[in-house]
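> In structure tokens below, several structures.
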Structure I
């Protein structure tokens, strides 16, 4: 089963329901007097066009978006009241597979900074907001432009979500996080990866070993094992670090013993075999 070769995304969505929720929230903003951030009629029209576009491309990878669509979504994510940002974040994680979105840049940063500002830039971030941002980070890997951005911003992405991974029991958040690390593992072990940072590999081992040791959900643990096992195929230095610094063999064996999931048991054998 190892190494994983394909990047994974999380694109399942219901654009009509997202549009409906945004329209409802917009009406509430207008009613409360917050017309400065509410959508105007032209923006509501752009939202409808964006919904139609997302329905048309379904789970495919779009190469662009409707005119003004990205700017509209960024407004929803960064200017709307924090509690109302979820549907905007949902749209942004769908748009981020487009190279156009991955290449977005403004004075305040790139699309990763938009996700962080929209989902996490508050004293008490909502786990579902964070989950949607992590899905967005994972979906970046759908395009070469997105993979380049994710590689160059590994430290920023990893540090922004590390605390949430450690403290959360939100299954959707943890599945999104383990999927993100699968994508990083695929990227770091790909034939085109000539400048993989060993520090980044070590950082992945740190996070993944903790997920495998502490989480109980089988899908979360399975995906973390896929990511960790893929990284072990990198070289002997990676294997040595995983074995000697993070005691991965014991962690993996314990996970296999404490589950009835046959996938985890089989994959654990393969991971332990790689460790030697």
Structure II
């Protein structure tokens, strides 16, 4: 396992995110080499799960050794976007990207062996499922929309939404993303998301090395941007470290590395 400690570069973001000056940046604390990390990363107490379109690799955090691997038929698993550890299951957001019309499913794997357990087909929705997570008694997810490839010609990236779903993955509420964040997503969409221990939702886009801290609005339909934080990697799916809620795992697509960074606190005062 390769471990590196370095300061991440400072990345400029939307002016509305930090009107007082430059955006804070994450600090890299660990890099773990994988063969699969092209879409995202998930973690539990002892392992890192590197996620690709149709593959998942399970790696020991200390030794860096791969201890299990799943490889699926691309016809059945064309685009797994992200996964999250929930109890003893790896719950993954998947879609038929870049095919249209858009269709999404939740794929569930056993964390011990990475054996596939079940598929939950979702009803038609206005977007493509990119991440899903259990939080505060509900499922939360993002539906991505794109300009061009993989997008519906009747919608663009501005249609990207956050959903709250019930236990059967049925939508019960939705919010639009802040305009400043949508500008940073363009022409792609929201690729990763996870709730922090501070009550904020942290999301990433597809490419830019930025993390956006959002909160639910007191009123209205659009999420509020609290802060933009510079990352040492591009976007894609993310995961908070178990037991250390200021350590975030991201991926470096170019090297397929899983990268852990310390994330500075975001102000939560309204």
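> Consider the structures I, II: one of them gives 18.8 for mean count of other Cβ atoms within 10 Å over residues 101-108 as calculated from the coordinates. Say which.
Considering all the candidates, the number was obtained from II.
> Using volume of the Cα convex hull per residue in Å³, for residues 205-260 alone, single out the structure from I, II with the greatest value.
Comparing I, II by volume of the Cα convex hull per residue in Å³, for residues 205-260 alone, the maximum is at II.
> Where is FRET efficiency 1/(1 + (r/R0)^6) of positions 109 and 181 (r between Cβ atoms, R0 = 25 Å, to 0.05) largest, in which of I, II?
I
> I, II: which one has helix-only ellipticity at 222 nm (-39500 (n - 2.57) for each DSSP H run of 4 or more, over all residues; to 500), as calculated, at -500?
Structure of origin is II.
> Comparing structures I, II by Kirkwood radius over Cα pairs in Å, which one has the largest value?
I
Laboratory data are not the source of any read-out in this text; all were calculated from the coordinates shown. Quick caveat: nothing in here was measured; it's all calculated off a predicted structure. Cβ atoms are built from the backbone, for glycine too; each structure is taken alone.
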